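Each structure below appears as structure tokens.
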Structure P
Amino acid sequence: MEENKSRISCPTFQKQEPVIKDITDKINKAKGVLEKARFAEELQREVDVLLFCPDYDKERLDCKSCHFIANLRKKTAGLIIKAKKLA
């Protein structure tokens, strides 16, 4: 079965996406909250590359989509880091 994936047409996104996916997989496989938080901090740094992209154009749909996804990932990583502080 072939997946129908939408693509964001941006070299920065295309470069960062595999890195971000790899870190996300590590978070999902990590056993404890401390290990997950370590990867979440790394995820935030990689997501910031997208959020502070010098080529960002608020009028481009690809840029809007990229920022939307990046913000969700950053918030999710932030929740994991907060959970570490509660542990």
Structure Q
Amino acid sequence: MSKEWDIPEVQALGEERLKLIREAAEKSRGKTGMERLDVLLEFGERLAEGGKLPEDQQKALLAAVSATLPKEEQERMIQVMSMLGY
């Protein structure tokens, strides 16, 4: 497990959400573009069932998820998230 998963904000998400996030990261591994987006949307819906995350937890979650991506995709994700205001 990488250090991004150990930061307090990520741990504060709770075991059920962390389980879903890890499952999504594993399922999206090796997929590209739209395939990965489909996985993230599917798991995003499941995560949203627990209610909206506070902003600091949203940022921690994005950092943890982006850490699992290849470098080129990390850069694209950062660009997209900055356009969305994160």
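Taken together, the values in this text are just the output of simple stated rules run on the coordinates, not laboratory data. All values derive from a computational prediction rather than experimental measurement. Cβ atoms are built from the backbone, for glycine too; each structure is taken alone.
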Tell me which of P, Q gives 18, 15, 14 when you compute semi-axes √(5λ) of the Cα gyration tensor in Å. Q
Note: distance in nm of label points 7 Å out along Cα→Cβ at positions 61 and 77 at 1.3, derived from one of structures P, Q, originates from structure Q
As an exercise: helix-only ellipticity at 222 nm (-39500 (n - 2.57) for each DSSP H run of 4 or more, over all residues; to 500), calculated from one structure in P, Q, equals -21500. Which structure is it? Q
